[in-house]
1. Comparing Rg/Rh (Cα atoms, Kirkwood Rh) across structures 1, 2, which is largest?
2. Given a value of -23000 for helix-only ellipticity at 222 nm (-39500 (n - 2.57) for each DSSP H run of 4 or more, over all residues; to 500), calculated from one of 1, 2, which structure does it belong to?
3. Looking at structures 1, 2, which one was distance in nm of label points 7 Å out along Cα→Cβ at positions 351 and 439 calculated from, given that it came out as 1.4?
4. Thinking only about FRET efficiency 1/(1 + (r/R0)^6) of positions 135 and 471 (r between Cβ atoms, R0 = 41 Å, to 0.05), which of 1, 2 has the largest value?
5. Suppose distance in nm of label points 7 Å out along Cα→Cβ at positions 183 and 327 works out to 2.9; of 1, 2, which structure was it derived from?
6. Among 1, 2, considering only mean count of other Cβ atoms within 10 Å over residues 55-62, which has the greatest calculated value?
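Derivation of every value follows stated rules applied to the coordinates shown; laboratory data play no part. None of these values were measured; they are calculated from a predicted model. Cβ atoms are built from the backbone, for glycine too; each structure is taken alone.
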Structure 1
């Protein structure tokens, strides 16, 4: 006898998995954070979106997410796994290294922003406690969007990146105490007294001590035992067990589950298993964070925005302006330049995902009126949507504010006009210096150019023929003697900068040999379209070097290895050139004429 199947019980998991399968690839292709896609899907499929059509069109119910409470329980684990992975990347040592920025700059940023925003919110909230909670929620920024954006743009290791990471880290640490305070102040619970509050704090402190103590004693032997089985499934189960147990211990003790997971991550960061555990947890974190943002989107009442779009946009803009102004002013005493401060303030000015969590908890606890909380959720979400745009604006703005460094008179000297036959090396970073070293070993004269004044000055003092200037300007290339140079080597690390130099050089001289560094095969194909003679993709060269190393290490004769590597490199070069010439037949004729001319 067939068992009756309740399709409604599978409706929401299927909808979410379908959403993840569409949103993540699509937004990745558009270079937009998938977080925004999950928020949008939650708002569209939630009770304030398509859910409003269910009474009149029941079939729409199959396309809606209605179980907000059940989704929220699962979504909380998204935040838990996020804090765990932040902790596992941190370690006590790194926390000590960044303590000035984390506990100095981070704490002042949260305090000052919360004070200013809380004062503005007081009139709408009507209570000191509610206004303080709103101020703290709005003071937080988006770790889930800002960090990936900075990693993608390779800005995390800059001064602005380190300061941003430190501020975000303190904000993440502050979430647990804020949620703890909301739970204590919950209007649905018995009245809070001084003794009950002190008891709750003592209980939380004991739980923290227990977590840290047990973690230091148990975690390393536990993972040693698990890893000895050499079972990836058991290792995955052990990793999930650690996250869940530490989270639940913290929750039972009155703390947030996220804080317990964060502590477990920090403790594991000191062990040799940190990378393996991190890799194991990542898929779960991604999916559960998606559930979290969908659940947040389900609470967004888009009709409220449509009713008062100008007011909500104005409040969202005001939030970014106030926070950015405070962060900019605060960053200067901590040693950041005006350019770095501007870059960081625009990234941290918008609201964040933990602000959404805090406002949701505050509404549930009766500390913030529902109609005001709904509007604040919309404001925070709108500012989060603006983060990728602000990230693109912040870089050019910081460059404008950046004061040019003073150059050595010798470094600023233009290249001598009487030099002939010198290879031009555009970009004198690590790659450019290695190229120049090989040219020196073969006694081939060269001239290097770079736009970093400090690097130019240092290399000039070391006796290197390096000059300050931008190779994308034809006038500067003429001053460098491009009309007599046998070749141009472009070693810059930014695709747009590489393409700019290649285009300018090919405009000045059609027959010069141009060898350029490429990010990957696709970039190499684009450079061939611009007219380079050889494009060297970093990914392919790294693969060939790895192949050479493993073949020689396992005993294949060196001569055979070198010959096969050269043969494979030629095959790659031919493939890239063919993909270019198929799209541009005129380029074939151009190259043929050059070959005959030579």
Structure 2
């Protein structure tokens, strides 16, 4: 058997039990099985179960008897507790199963890399599914049932071309785009080099070279092998031109890339594909000697990595034909259907409570800053003219459309990042969109009336949307409004994880809507929130502050010429900031110490406010030290 004959995945529903076992018998290089459960933090489990065990008791892998773990192994905060920790893992036969190959462990008998069959799984605790995959499945099942029933009962306003009696099913479409940074290990590039290159737009969609080109091409090819139908790979805005050593080899690589693949009509498969894509990208680039990071903001002051998430809803007719429920009858006269407008209204109305599930870490919020094509305001765009589709890249979630292809109409949420839990994110997207679609159906409003409500001004009364805010803008949100105007129109964007969590805690009515049908039950949402609060505290106290302390310690005096008073004055300003940030004294605690004390006392409002001050002071410190250093010979 040659390497080209490797089995990369087993398509859902194509083989029964005997077919699967027969297929695996033909691939002895696949030696292990792993049940892949996704906890509430988005972490995937991985274990090495000998293939012989899988053959001996196939059914047990789908009945929770094959593998158990405990609450300390997965993030199920306040769900799987120390005194009730058992969690059973149930395989999911309704999605693709991927084979993860170890190219560093060659099977002696076949000469092929050793493979592990990764079977997506559910996590059960106390006879109840509590994992991210099950939340998404239940959410889609709930929305499908309720929306289909509502359409049958009320019809579809403003969409006379669709006969409700012909609809037999609801189909959810979704897709993600993966951005990431690659670099040579243990090599650095100055932030100034990166910033200048970004402003000059030297990297965006430029030709790739050397190992980056090789790895990118191999990653795109391997995505195809895993059935994901890669659409493109290209350079993103961040990065610098590779530096060569004296032998002509690349010595320093630091570039930002993006890879896209085809959408899926099964949100579970979308999220599973994304997880596998991250594995593929990381391994392929590592095989080429390059590190990959999926962090949202790996370098402060330079473009971060997003993972724009697309979503749509279609109706399946008795004939088998699919009809896009977000597309209007006439694509040149209306930007989208009334149901589409309802969907985006639902998402925007509930987004303050959804946001902690999308941007759940300090790293993710660091990316959402003005000036980096990342959204900061809860606002949408439909385009300026239905006959000429446009795209506003400054808003949170915008309409994507093609006049000549009604099936392509969808919304793109721009706030997720590569470490957003796509399972829970899609669950909340579709549940909140359904709430808005339900309003569109039951209100009796026309498409024009719904669009008028979406387009209302801040302070204007509305039947569904909050009175005090505006929700649509076709302007450049960053350039055409001041910070004060943005805050007044669209609400104040959270600056810390705690501020984001308060958007959840302070809006119980919105949370109740998101929990409808018990698809994403209150206790599971509370568990998610508790886990990100715990993570915020630990990362802030034990990573961010120590990293900032290292930075402060490095900013020492480097001038020796005592004749230049400017150098003395500039370093004195630096030193004052250093002491304020990091040095305790008899009569004053440093800013770092006060943050740690506030966290210990669970005074999260104070800790959050001090974190914002620390970020500002660290930025000021770096600017002052750079100004001081540039004057030193």
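1. Numbers: 1: 1.04; 2: 0.98.
Across 1, 2, Rg/Rh (Cα atoms, Kirkwood Rh) peaks for 1.
2. The correct label is 1.
3. Values: 1: 5.5; 2: 1.4.
Going label by label, the one that fits is 2.
4. Values: 1: 0.25; 2: 0.95.
If we compare FRET efficiency 1/(1 + (r/R0)^6) of positions 135 and 471 (r between Cβ atoms, R0 = 41 Å, to 0.05) over 1, 2, the biggest value is for 2.
5. Details: 1: 2.9; 2: 4.4.
Label of the source structure: 1.
6. On the way: 1: 10.8; 2: 13.9.
Biggest value here belongs to 2.
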